[in-house]
Each structure stands twice: as structure tokens, then as C-alpha cells.
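Below: a set of structures, written as C-alpha cells.
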Structure P
Amino acid sequence: MEKSKKIFPHESDALFLTDGGLETTLIFLEGFDLPYFAAFDLLKSENGYNAIKDYYRRYLKIAKEYETNFILESPTWRANADWIQKIGYSGNAVSVLNEKAIKLLVDLKTEFTNDQNSILISGCIGPRGDGFVPENEMNIEEAQHYHSEQIGVLSQTPVDLISALTLNYVEEAIGITRAANSVDLPVVISYTLETDGQLPSGMSLKDAIEKVDESVAVRPLYYMINCAHPTHFFNELLENKNEKWVKRIKGIRANASCKSHAELDDSITLDRGVPTELGKEYKALKNYFANLNVFGGCCGTDEAHILEILKQLKKM
């Protein structure tokens, strides 16, 4: 296969794969303790570092087998100042932890560089607060200032883009986009949705996408939906299938479970759903929305789910 080159999902109709539920895999399937769901905490030990590396390696091997492009999403969803300090790190650890996470991905890209058409390294940004519940909400300027620290560190590493996952209110999405704009990094915004297809803030997905696009100098490359089950948002997308904002959505990283965020928060066991059914739901999404070409998983998903998704998509 031709040596890896940089192709972005919005520039191509080709399939891009990413990983599944990193944190739920490490906690429930591999037995690691992740304080505050922070995968980056494992980077401090050789055993943890290797576990994260092996986790990504398994997905890269799937992408190699099915000849898809791949997006390496860094384990830095919690690696911003507030969460780092809650876990017990000093404030200046933001630089060290994010740089170490990206170095791990760079090594993986080098290992697989001849096996995929395009491997992108994405610096993952998470919300300042809870991923499911809008709390201590910032205005746009506060969000830009807060997230500029982590994004600034990532801009000095070999990342190809910034991906902000599990955002639940629009001001934070705008602030992150502006922070990425300020260091000339492309950015992807991914919202989480409730069972009614709305953001946890109560805003519609349509308004959340359009508000960001009209409020920034350089728009996000595209939008994604993550940490929600396809049954939570399929009808909302279908009812607006021909609208421009729907076509701005390129990626899905769905939960394995149909449960609400509140139910998942209260659960002490892992709900893996049914991988074959999730694969069929992804196929239905792709059937109706040809613009979708970035596929991965979120809470409760693992390699089995991603394999089923690929098997279904390859049937098309």
C-alpha cells in the first residue's frame, strides 16, 4: 500500500475509522482504575502506557485489514487544568501529559505508516466540566481562554487537528473553535445528545452547529456526534436530511447502550449492547446520510463493535 499521506475526512468520501470506548475498555475489560475517567493517568507507568498503546494498536490492525484510513485520537479528553488538578497533578503537568500522549501516537503512526492510506493524529479536548451535564458554564471568552492552554500545548506537537468531544453547550464549542483558530489548527466539534436528540443544555443540534459556524473566523472542518446511541438522534437527522447543517456532520462515535446519560452514570456494570445491532444501525445511518465517513465508538464499545460496523459498511 502507498505510504501514508495526509487526507482529511471533509476532503474525501473515503472511510475513516477511529477507536471505540477507550475509558470503558480500560476500566471494565482490562481492570484499570481511571480517576475521573482520565485515561491519561495511565501514562505515568510503563504498564499503563503499554496498555494504552496496545489498545490503539488493535484498532489500527482492524483498519489495516479493511484498508481504511484512521484517526488516532489522543487519550487527553481529561487532560485540561481542572481535571488534572482534581486527580492530584500540578498545574504545569498539562504540557507534560499532552506531549507524552501525542508522542505515543506518533510512535504508533510510524509503526503503521505503510499500512493505511492516511493516518491522522488528533489532539482530543474534553469539556471543562462534566461530559453529560452542563455545569459551571462559561461564556465564549472564558471558554476560549480556558482551553487555549491545552490547545496551545498541542499546537507545538505533530497533531493534524483538534477534536473536541462530548461537548454539551454551544459557548464552550465556540470558545474551543476560536482557541484552535488562534494557533491555526483545524478543529472538529463533537456534541453529545440526550435521548430526545437535543444537547444536554436543551439546545437543538441544528442551532448548536449553526451558531458555531456563524460565530468563528474559521469554521470547524466538520461536526460529529458522540456518547449517544443512534436511536437517540436518528429521527432528528432524518427529519432534516436535506438541510445544510446535517451535511456538516461527518462522524459518529456512538455508545453501545441505549441508556440515557443518567442511567449510564448510575450503572456499575458495563452495557455492551449488541455489537451486531449497532453495526446495522451504523449501516442505516450511512444509507441515509452519504456525508458520514468517520466511524468509531464511545462508551461500552470495543473492537467487536467496530468490526461489526465495518462488516456492515463494507456490504454497501
Structure Q
Amino acid sequence: MKPTRTALAGATAVLALTLAACGESSDTLSADDKKVGADTSVAPVELPTEDVVSGIAADPELRAKLPKAVQDSGKLTIGVTEAVGETFLPHSGSTADGTQVGLDIDLRDAVAKVLGVTWDVQFGSFETIVPGTQSGRYDVGQANFAVTTERLKVVDFATYVKDGQSFVATKDNDLDKVTTLTDICGHKVSTTPGSSFQQILEKGAGDCAKAGKKPYRVEYFKDQAAILLGLQSGKTDLFFGPTLSLRYIAAHQPNLAYLGEISSSDVGFVTDKGSPLAPVLVEAVNELIASGTYAKIFAKWDVAGIGIDKSELDPEPAF
């Protein structure tokens, strides 16, 4: 197995709501941050190469439920964000030659196999994928989209994982565990703008004062690598992000500690509201769960036991 190069390169915002960014924000790394990146010892991640997808057989009955135009073409267009490097694993990442890899890629490829189609993969920005499914530019969207009240107004969901909102810090931080926002009072937190993480932090901004504690301070970075470098350099105390990614980062990179999860939500493929595709995607995911392939994909990416028991169409949102 060939180890990939270390990638403290930007990953896209995740679990995001379509909210405008606010607060302090930065898209790029400063000269100091780049120096920190060069000086920081980060072990290369050896990516798994097990093939758990190519042997999946198509289900003719499910394929027959797809729109005729899709059956005729044998293709579905999917809008996704392009992962760069390893900082968004296990969801998605890229190898040294730019090949997209990860849990989400294996899951969508497995779904395509069950449906007997291929994906026409189109890279878009996080903010444009949901509107792209509404406009018909994409048949399906996938970017670790959480099921939210606002999103359910405009798209349908076919869930494939439950992810959460968690914190990670360096091992020498003064916190052992985080279970509520009042645990982080007085600390500087970094997260992605326009995301559910931003929404949660803004909603809970007054919790510290109510508890008689100093408020937490928030900085927003579109570039996840900047957050990781900020942790290592001491410019920020905490990274607030998706549970699967933060658990993976803490397990595979030195000097980082996973502190805990404060909430969780269903995540799924998105389609235009009322599209006939969403129910078929639900059935495809459930077929993968029943066959055991779903569990094999999670085990491959070192997150065994974290998957869902059943895919659902538009479940009750967490927020």
C-alpha cells in the first residue's frame, strides 16, 4: 500500500446550512501559518485500498424504478465538492495524483452499482450544490448535507449516515471533555462559515453569560487546513466540526485529542423536492445495508459500527 503525502490542504465546508458567513473569516493561509505547516510533524495517512464496490450486482427491480431517461442513458449526474488532501477523511479526500477517495465516494459508487448506472460526477462549491439540484443541473447532490428544517423545504433526503458536531484540540489543552457549549466558555473556537456549526455557535452565544462564564470567541475559516494549523500553533483552542472527520483526524494525526460530541444529525443524498429519485436512493442504501456491503465500507475507513441501521426519506430534522 503506497502512503499518500501529508495534506494540510483546504477541504470544503461541511454539514452546512445555506447561511451567509459572518464573524472573522479567512480563506487563505498566512505566511506564518505556512511556516507552522512546514514545521509541524504530521504523519502521512496510509489510505486503504480494499475494493468493496466493484463486485456489487445491479438490482433490476430498483433500476426499473428510475426515470426512463435515466434508464436509457445509464447515467445520473451528481454534484459534489472536490476534496483536496486528507483533512476531510474519512468522508472524502484525495491521493497524491488527485484521485477522489473516501467513505462518501465508496458509498455513492456502491449505490450506483446497485442501481445499474454510472455517476457523471460534477464538482461544485458547497453553496451551489443544493440550488443545482433544484435547477436540474444535478440529479443528485452529496456533500455531507445534514437534514435540516430549512433544507427540507427545498430538497428531499435519502439518508446514508448519521454524523455529529464535535470538538477536537491539541493534547495539551485544558479540557478533558466537551458535552455542552458551556464547557468551551472562555476559549477560542474555529469552524467553517455558512455551516450548521456556525448556526449552533451563534444560537448558543449567550449560554456562557447565563452560566456566569466568559463567552467563547469564534473565528471562521473556509480552509479546514488553516484551522488545523491554528490548533498546532496555538492561535485557536478548539476545532468544531463533523464527528466522523474529527474522530478520524484525532486517531490518525499526532498531538490531537477528540473531546466529544454535543449533537448529531442525519446526513444524506439530496434531490430536488418531489423527485422520484430520492425514494429509489433510499432503497439502494437499504439494500447495501442488508447485504453487508455498507458495513464493509465503514470498516474499510476505520469507522466500523458508526453507520445507520436504515436509510430514510426525509426524516425528522435535528434542527
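Only the coordinates and a few stated rules stand behind these numbers; no lab work does. Only a predicted model underlies this, so the values are computations on that prediction, with no experimental measurement involved. Cβ atoms are built from the backbone, for glycine too; each structure is taken alone.
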Percent of Cα pairs over 38 Å apart, calculated, reads 13; among P, Q the input was structure Q
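If relative contact order in percent (Cα under 8 Å, 6 or more apart) is computed to be 19, which of P, Q is the source? Working shown, then result.
Values: P: 19; Q: 29.
Answer by label: P.
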Thinking only about mean count of other Cβ atoms within 10 Å over residues 103-110, which of P, Q has the largest value?
Q
Using distance in nm of label points 7 Å out along Cα→Cβ at positions 63 and 159 for the comparison, can you identify which of P, Q gives the largest number?
Q
Parent structure of the calculated result -13000, given that helix-only ellipticity at 222 nm (-39500 (n - 2.57) for each DSSP H run of 4 or more, over all residues; to 500) is the read-out and P, Q the choices
P
